[in-house]
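Just so it is clear, none of the values below were taken in a lab; they were calculated from the coordinates. All of these numbers come straight from a predicted model, not from anything done at the bench. Cβ atoms are built from the backbone, for glycine too; each structure is taken alone.
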Structure I
Amino acid sequence: MSLYSIGEVARICGINPVTLRAWQRRYGLLKPQRTEGGHRLFDDNDLETIRTIIGWINRGVQVSQVKALLEGNEAPVANGWVQIEQKLLLVLQEDKTQKVRQLILELGREYPAENLINHVVRPLRTRLSANISTSYLLGVLDGILIEHAVMSMAAARKKPGVKVLLAGWGEIDRTELWLEAIVLSHQGKHIDLLPEPLADPHFENVKAERILLWAEGRMTRAHYSKYLNWQQVGLPVELLGSAAMLLQSAADEESAAHSAEEGDPHDKYLT
């Protein structure tokens with residue numbers, strides 16, 4: 001049976017080594033072997049266990065409940081993400097920012113960053129932004145999330161990784177840039193983040209292996225034309241955010257139409 005280092009397991013399973021250590025130390029979910037020097041070694045059975053754990057977490061099960069599930073001693077709880085979101089909200093309402101920082105740090109160790117951001121942080125921000133009475137809490141949360149993003153980016157740069165430029169385009173929710181930076185950093189990317197959105201980006205002289213551009217809502221025809229030009233000249237520009245999802249929907253419609261009479265499906269997603 002093959003043996004893998006924690007770094008190899010992280011690459012194979014797409015999960016941060018910090019999270020693997022937390023699953024082992026705090027929850028006893030993993031029992032890797034050790035080299036004479038004390039380094040962890042995982043086998044194929046461990047990889048299967050890790051994939052099972054990820055599957056439970058993707059379904060909204062809290063990591064604290066996973067061990068019982070693996071042992072067959074407990075039924076799954078489907079609303080785990082909602083419970084974590086509520087826990088974070090309650091700590092925010094105590095107005096003790098250090099407790100919020102500590103909780104986000106702990107959650108960041110225990111859960112894959114993408115799951116935590118998409119299933120807890122983004123829903124909570126939407127919830128807080130819906131009411132003017134909670135705008136202060138949203139501001140506190142955003143400040144702490146930006147701090148967390150800076151720490152995540154700094155930690156990622158200590159190891160080899162792909163250099164990525166992350167920027168916003170036009171009117172956007174700026175905190176979304178920092179949330180995306182957290183996710184990318186936990187994937188091992190080296191992020192250079194431009195905190196101010198760009199009105200008219202020019203990337204011809206940018207030295208980055210990938211350029212990720214966060215845009216929201218319907219793109220203008222001028223923006224879409226500019227984006228197509230980047231693609232045509234081979235610039236490594238990728239769209240993120242709702243603008244990217246709208247364009248993908250248009251591309252899917254175009255593929256399904258199979259007819260020039262249908263026109264350009266992108267039109268309905270442009271202004």
Structure II
Amino acid sequence: MSLYSIGEVARICGINPVTLRAWQRRYGLLKPQRTEGGHRLFDDNDLETIRTILGWINRGVPVSQVKGLLEGSITPHPSGWSQLEQKLLSVLQEEKTQKVRQLIIEFGREYPPESLVNNVLRPLRTRLVSNASTLYLRGLLDGVLIEHAVMCMNAARKKAGTKVLLAGWGEIDRTELWLEAIARSSDGLHIDLLPDPLQDPHFEGVQAKLILLWAEGKLTSVQRTRYLHWQQLGLPVSLLGSAAVLLQTPPDEEPDAIIR
């Protein structure tokens with residue numbers, strides 16, 4: 001499991017480091033590890049928690065109430081996107097998978113695919129990973145999402161579009177590939193998706209006009225070298241996921257050891 005500095009987490013999640021410290025010290029929402037020098041280190045589970053917290057706050061929930069939501073001791077008042085999320089969760093808990101399929105199709109007709117993915121489907125998956133007893137439901141949801149992604153990709157191919165290859169690189173959450181396919185289904189793209197992440201990809205000679213490559217965490221030195229090589233060759237490789245965010249800015253580490 002990857003470890004991230006507070007600066008890296010801030011870039012990945014789009015949040016100020018000062019806010020992360022406040023969530024830890026004032027509200028007890030985060031419990032990062034510490035280096036011998038006192039620097040905070042966050043793992044992938046912490047990233048999931050932060051995204052969940054941001055999801056609640058974006059729905060208008062006061063940060064003071066978020067801990068109760070994470071622990072399940074209070075019930076949120078649904079509003080906006082959370083109403084759709086809660087509706088999906090309710091039918092999923094009853095294992096009415098056909099109804100889940102129907103709801104996602106209905107939501108897809110009413111909302112832009114990218115908004116639906118980022119504001120409903122991704123937050124719901126994150127919510128279902130916070131408790132071991134809900135992992136089964138997340139598996140059911142993932143199966144429905146893959147089916148829906150295939151439907152979206154097939155529908156897109158009925159119109160003129162650009163040939164695109166969508167793939168994963170290294171250890172990733174594979175369902176993110178299918179969510180990305182749903183999010184981009186209205187962009188005029190004909191997506192060919194590789195369901196198994198690549199460990200040693202070679203894109204020289206690939207006929208796609210665009211290669212979307214999803215990667216999570218820090219790229220290794222070998223991966224960084226490979227990515228720069230593709231750029232030098234002029235290959236149309238676009239990096240997605242948290243790895244893309246980390247690659248945009250040089251790594252830094254804020255000396256917060258004295259801030260407890």
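Here are a few things to note about the model shown:
- Of the structures I, II, the one that 56 was derived from, the read-out being percent of Cα pairs over 25 Å apart: I
- If relative contact order in percent (Cα under 8 Å, 6 or more apart) is computed and equals 19, the structure in I, II: II
- Structure responsible for 2.2, with distance in nm of label points 7 Å out along Cα→Cβ at positions 69 and 109 calculated and labels I, II on offer: I
- Highest-scoring label, criterion being FRET efficiency 1/(1 + (r/R0)^6) of positions 13 and 93 (r between Cβ atoms, R0 = 30 Å, to 0.05), among I, II: II
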